[in-house]
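Each in structure tokens, the structures are laid out below.
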Structure P
Amino acid sequence: MEHSVVDFERCEEIGRITLNNPQKRNVMSRAALGHLIARLEEAEAAAGVQCVILGATGPVFSAGHDLAEVIAASDAERESLFALCSQAMRTIRELSLPVIAQVQGLATAAGCQLAATCDLIVAAEEAGFATPGIKIGLFCSTPAVALSRAVSQKKAMEMLLTADVVPAREAERIGLVNRVVPREALEQTTFELARKIARSSPYTLGIGKRGFYEQLGLDVERAYQLTEQIMVENARAPDAIEGMKAFLERRQPKWGGG
């Protein structure tokens with residue numbers, strides 16, 4: 001049986017996905033990408049899980065693609081490999097559950113892409129983010145998709161063109177990271193954030209995440225048209241009715257999952 005390099009465990013309402021190949025710096029190999037997709041789907045299917053934390057073991061969050069695998073691959077294999085990577089990123093975005101990246105170390109190339117694709121990032125003070133493909137003649141074109149949607153166009157291009165490592169505090173300043181904490185507080189801070197999110201209606205979290213990303217690529221007029229319809233759909237849902245009644249009655253809502 002093939003050893004899984006991505007693990008999943010459940011901590012009450014929180015799903016924990018862990019990149020677990022520290023000997024190879026948690027590279028985004030074909031195997032790792034396949035396991036990541038499977039673990040994300042497992043989290044989605046787990047009843048009661050309302051938020052996902054995506055972390056890693058070892059000193060490096062992820063060093064990106066396995067370059068030896070890329071070099072040895074045929075053109076068809078490279079095409080399928082990069083398509084699989086894009087599929088993993090889309091799976092994160094299409095998941096109804098919010099996904100928080102817990103970044104303890106360096107996240108480079110596709111590893112940076114993975115972190116940037118997550119809905120939120122909590123980083124240790126020693127963490128860093130980089131898209132260094134330019135240094136080896138392989139521009140980080142697919143990582144640029146997530147990066148350019150997380151930070152300004154100018155800052156994204158600076159990272160892509162210089163390959164410089166952006167320290168965690170700077171990543172927070174430019175909007176790539178939500179929170180930076182000492183290494184010893186990383187896990188607790190991430191879980192506290194996940195639990196705060198998990199207190200909300202799972203239905204509302206899902207419809208809200210979907211609407212947020214769908215409207216990003218639209219002009220303002222079309223974005224309002226889309227989100228108006230989402231508001232209507234949301235407002236008639238049982239959880240929204242319960243939440244509004246609970247607010248008016250000054251009590252805690254009881255979510256039913258719809």
Structure Q
Amino acid sequence: MREPITLEICADSVESALAAQKGGAHRIELCSGLVEGGTTPSSGLISTVRSRLAIPICVMIRPRNGDFCYGADDFETMEQDVLTAKQLGADGVVFGILQEDGRVDSERIRHLVQLARPLQVTFHRAFDMSRDLNESLEVLIAAQVDRVLTSGGEQRVEDGLAAVRSLSAKAAGRIAIMAGGGITESNAHHVSASTGVHELHASAAALISSPMRHRNEKISMGALKGREYQRPVVLEDKVRRLLEAAMDGTRQSAKAR
């Protein structure tokens with residue numbers, strides 16, 4: 001019998017984190033800057049979410065947007081952010097570091113893993129940017145990372161199913177493989193069944209319009225014009241439907257056997 005599905009939802013606000021929990025999510029990846037792929041959330045956000053949620057919270061440790069090749073100052077920031085996440089009651093941390101040649105930076109990863117303990121450690125989709133997924137997997141196993149998030153080296157996990165399936169087989173229980181990258185209620189069961197993974201990572205968010213009635217459309221505070229008046233928010237019902245779709249498929253597979 002297959003293991004039950006574990007659903008992780010990424011959230012960048014208290015509102016989204018609460019909606020994910022109410023919808024049945026098993027774990028939160030807490031971050032800021034989702035438009036940039038996720039960056040380290042503030043201590044205030046970590047603390048508030050921790051005080052409001054009962055499910056595990058894994059905090060993104062990414063000091064800036066852009067690539068995953070970090071200088072000394074970036075790395076020192078990551079060290080301090082790991083310690084802050086621990087102090088504020090996080091259950092895990094999420095990070096990824098690559099060298100200039102695309103290899104996983106094993107020395108720095110080992111250091112952060114030890115710094116983070118006893119928290120769980122997830123290596124995020126910097127893994128998909130590495131030069132050799134199989135080589136990277138072995139480096140992460142040796143560094144005692146607990147989990148790797150991957151789309152199989154593709155933009156969307158549906159295009160990387162064969163690679164995720166191969167990685168899951170190679171991992172052989174030595175590290176958890178979590179599939180992510182375009183997971184929805186329409187493909188959650190297919191992704192899990194096709195790859196053999198039982199951990200899924202999704203956003204389950206929708207763009208919500210701002211309640212602001214007064215708007216100055218001439219000004220944009222960020223690179224994406226118009227984002228001041230809309231934001232992505234996790235929807236409780238969307239999380240619930242996604243989880244039900246994944247779990248129903250799992251139950252159907254069990255009945256078929």
Structure R
Amino acid sequence: MTLRDFFTLHPKAALAFSGGTDSAYLLYEAVQSGADVQPYFVKSAFQPAFELADAERLCKDLGVTLRLLKLDVLAAPRVAENPAERCYWCKTAIFSSLIAAARADGYELVLDGTNASDRADDRPGMRALRELGVRSPLRECGVMKADVRRLSAEAGLFTAAKPSYACLATRVPTGETITEEKLHKVEEAESRLFALGYSDLRVRLRGASALLQLPEGQLARAREHRAELQQELADLFETLTLDPKGR
């Protein structure tokens with residue numbers, strides 16, 4: 001089954017839209033198929049500002065109205081505690097909110113952008129989607145991540161080469177309580193590093209300090225400018241350690 005076939009069978013649906021490469025291409029295909037697909041962006045403390053900006057830009061490019069839902073995800077059961085299955089509790093809260101809004105708007109079917117390269121095992125987040133009845137057309141139609149990037153480039157989508165970006169909660173070690181202050185620090189640090197020309201990076205909390213993970217090709221530059229990086233983030237962290245293994 002192709003994506004066009006999927007949207008022929010399911011011409012009306014809500015889409016969990018993150019602004020990332022996968023959900024962007026899925027929305028593009030829905031629009032090209034003439035389907036009535038409404039994208040929803042659930043804004044919480046776990047999503048950086050640039051993700052919402054990208055989602056708004058892509059929807060504008062495609063002539064689609066984006067619905068913005070705000071959620072205090074840290075108030076959801078177990079999420080702030082940050083257990084090993086935090087993603088299950090987080091996805092349950094986010095998609096329950098989205099499903100309620102979608103049904104109020106007349107959309108019974110809810111989709112997400114999981115692709116066929118993503119592991120379909122019993123990971124906590126995937127389990128939550130299955131329990132809630134969320135469908136993943138890219139995975140169901142066998143569309144791999146490489147396919148998504150290639151097809152997105154052919155379609156002229158600016159998201160084609162966008163790096164994958166895990167939510168800010170992944171920067172806090174499992175078992176350590178997640179707070180808005182910690183998330184703001186991480187977002188601010190990563191934003192400053194993006195502005196310096198670094199990309200596809202992670203700033204992971206280590207107590208009052210931070211571990212910076214960069215792609216291998218950016219490590220040499222970071223080592224050369226280690227003192228400058230330390231100074232740039234001095235108001236956020238006591239020390240900044242560069243992960244020698246890279247990402």
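Please treat every number below as a calculation from the coordinates, not as lab data. Computed from a predicted structure; not experimentally measured. Cβ atoms are built from the backbone, for glycine too; each structure is taken alone.
Quick notes on this structure:
- Comparison of P, Q, R - label where mean count of other Cβ atoms within 10 Å over residues 18-25 is highest: R
- Structure responsible for 17.0, with mean count of other Cβ atoms within 10 Å over residues 90-97 calculated and labels P, Q, R on offer: P
- Structures P, Q, R, by volume of the Cα convex hull per residue in Å³, for residues 42-81 alone: label with the highest value: P
- Rg and Dmax of the Cα atoms in Å from the coordinates reads 18.7, 57; which among P, Q, R: R
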